[in-house]
Structure 1
Amino acid sequence: MLRPYKHHGYEIAAMRALFAVAIYLSVKHMLPPLWGEAPKPHTLAFYPEAPEPVGIAKLIPLGWLSDPAAGRVAMWVMVAGLVAYAAVPLRLLKYPALVVLLVHNAVFTLNNSQGSTHHGYQIITLTLLAQVAVLWMPAVCKWLKRRPPIPEGLGVGDLWVYYSQLAIAGAYVIAGVSKLLRSGVGWIIESPLIAVQVVKTHSQNYYNYLQEEFAGMGMQYAEWIAAHPWLTRLMLTGGLLLELLAFLALIGRGWALAIGAAMIGLHVSISMVMHLHFPQNEQICLIFLVNLPFWAVLAGRKLRAG
């Protein structure tokens with residue numbers, strides 16, 4: 001049921017190119033630009049140390065990334081790795097994928113070692129980790145003198161897509177399970193209290209940037225939530241069920257399209273109501289779950305056949 005299936009070469013090529021763009025967008029404000037001066041200092045310029053290290057920062061010092069020269073080198077390595085990630089033959093993809101994973105993980109590990117973690121970019125690192133694991137699997141099996149566990153009729157590219165989808169679905173299922181472990185049925189019963197969080201989030205944005213557009217911005221949503229508690233419970237329960245059932249995206253293309261589109265809709269609604277943006281999640285769902293190139297080609301063939 002939840003097994004990998006065959007993908008066309010153009011699907012894999014499109015996913016690689018689009019994911020490379022998404023990865024670049026995630027790091028471009030973290031590191032210095034390739035040349036010239038940035039309009040404002042890059043984020044890691046403020047982090048010369050890792051006062052509360054997480055992950056590899058407990059073993060490897062990463063503060064050197066805050067140095068402009070070192071950060072620029074890291075950016076060049078990342079961009080070169082992304083170009084290769086999108087362009088090299090599939091059999092060589094394991095090398096640039098590993099480089100991109102290491103740089104991406106180092107950048108956001110330092111970012112999360114300042115005492116205030118942010119999980120908006122973790123889904124990209126998790127997906128890269130799954131990809132590197134499956135891409136290096138044949139080489140590791142050859143070294144161990146074992147047969148790679150690749151289903152008959154499929155290739156490494158098909159597993160690359162499948163494990164990418166698996167990482168995405170797993171991230172959402174874990175998010176749903178953590179809500180239940182943390183709050184239990186209170187996540188559903190007490191969900192109308194999210195009105196307070198809506199006001200808090202918008203107020204925080206106002207005091208962060210002191211822009212009038214954020215002043216009192218969340219009140220209209222908070223008032224609507226307070227006035228419609230049962231509808232709020234129904235909507236938030238639907239979001240929770242969507243996270244818990246994200247693994248259904250692994251059944252096939254149709255399920256992946258439905259789950260991916262629903263996830264994007266969920267993030268867009270959260271962005272509108274709470275002003276909490278997760279563009280990386282939307283991009284990655286669009287690339288690996290919705291998979292527009294496949295449906296566009298299929299629609300074109302149907303039209304020509306008709």
Structure 2
Amino acid sequence: MKIHFLTHMARSGSTLLARELDRYSNVSVTIEENLPDGIARGAKVLLRNPGDLDAYLDQAWHDDKLVSWGVDRHTLRRELMESHHFPFFFRDILSALTRLYFQENPPQCVIHKKGPYYLHAEAVRRAFPGSRMVHVDRDPRAIYNSQKRTRQSDGAGSMAEPVVTFAFQYLASCEVMERNQGEPDFLVVRYENLLDDPEGETLRILNFLGQKPGSREQSRYVGRIPSDQQHMHGNLDKDMMDGRRSAWKEELAPEEIVFLQKALKRTLQKKGYPLVDISLSGFAAWLRTRFRLAFFYLKYAAKRHMPGLYQWIKANTTRKQVDS
């Protein structure tokens with residue numbers, strides 16, 4: 001089974017895209033998992049015998065996201081033993097999982113939603129030869145706003161990192177997009193374009209994946225999201241919500257907007273996202289913004305010219321220090 005990947009930063013619009021792609025009768029999008037894969041997590045998966053397989057499955061079934069797939073551990077073991085020969089690699093595990101997940105209705109095109117894989121594009125290419133990656137991009141101000149307003153899947157607080165950390169995360173995603181621009185197996189989809197023309201964008205993706213569009217029907221993706229994660233996707237039962245495109249203007253603090261627009265100014269302009277005029281009220285807000293910008297530029301300069309110092313700053317900076 002050839003599996004393609006939907007990659008993204010958290011809250012960039014990937015779940016909306018998954019819903020729209022899953023409307024096509026010949027396409028199915030899986031929910032995410034957090035398995036040891038040798039790509040984004042853990043060492044390379046190389047299972048040489050039944051003992052290795054059992055040890056791997058014991059570890060895998062500690063992943064709550066995998067448990068929500070509803071696949072029985074023993075059924076997966078039997079499927080692997082009957083359908084593959086040792087050694088097993090991660091692509092064997094994921095392919096077997098996917099077959100069992102869709103049971104008697106295997107789709108022509110499988111897209112696995114796996115956010116961080118864009119950061120490991122070369123490793124994905126090695127592990128899944130012939131697969132393709134669709135990456136969702138969005139105005140970083142809107143991404144950060146959505147992260148701030150969304151509780152983590154365990155409900156333990158906001159998804160958002162400190163705004164300085166977020167700025168570096170977004171720049172890292174931009175570096176990946178630029179590095180893979182023009183590669184035949186990597187496609188960038190902009191969230192705003194999806195809002196403007198959902199059918200046109202999904203047809204473009206299907207063409208990229210070498211698929212002719214099937215009939216459009218009610219999306220099945222929303223029903224696959226586990227109940228304990230439904231709070232993160234409260235708008236998925238609604239039509240395209242154009243207002244979310246610019247909701248950050250009203251919902252982010254002015255100092256956060258000022259910081260993001262100054263730290264990411266070149267990136268925003270290059271992508272065609274207009275800057276907004278906004279002023280800070282009070283000396284405290286001005287001081288916090290200046291502190292964050294100074295810290296950002298120090299870290300940015302260290303990353304480019306002194307990688308060792310950059311890693312030290314990264315390791316010794318806490319949320320409290322950055323946001324104080």
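Please treat every number below as a calculation from the coordinates, not as lab data. Since this is a predicted model, take the numbers as computed values, not measurements. Cβ atoms are built from the backbone, for glycine too; each structure is taken alone.
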Q: For FRET efficiency 1/(1 + (r/R0)^6) of positions 6 and 70 (r between Cβ atoms, R0 = 35 Å, to 0.05), the calculated result is 0.20, so let me know which of 1, 2 that is.
A: 1
Q: Match the computed value 5.6 of distance in nm of label points 7 Å out along Cα→Cβ at positions 142 and 190 to one of the structures 1, 2, and report its label.
A: 1
Q | Structure from which 1.00 was derived, FRET efficiency 1/(1 + (r/R0)^6) of positions 94 and 158 (r between Cβ atoms, R0 = 30 Å, to 0.05), options 1, 2 | A | 1
Q. Computing helix-only ellipticity at 222 nm (-39500 (n - 2.57) for each DSSP H run of 4 or more, over all residues; to 500) gives -21000 for which of 1, 2?
A. 1
Q) Hey, relative contact order in percent (Cα under 8 Å, 6 or more apart) derived from one of 1, 2 reads 24; which structure? A) 2
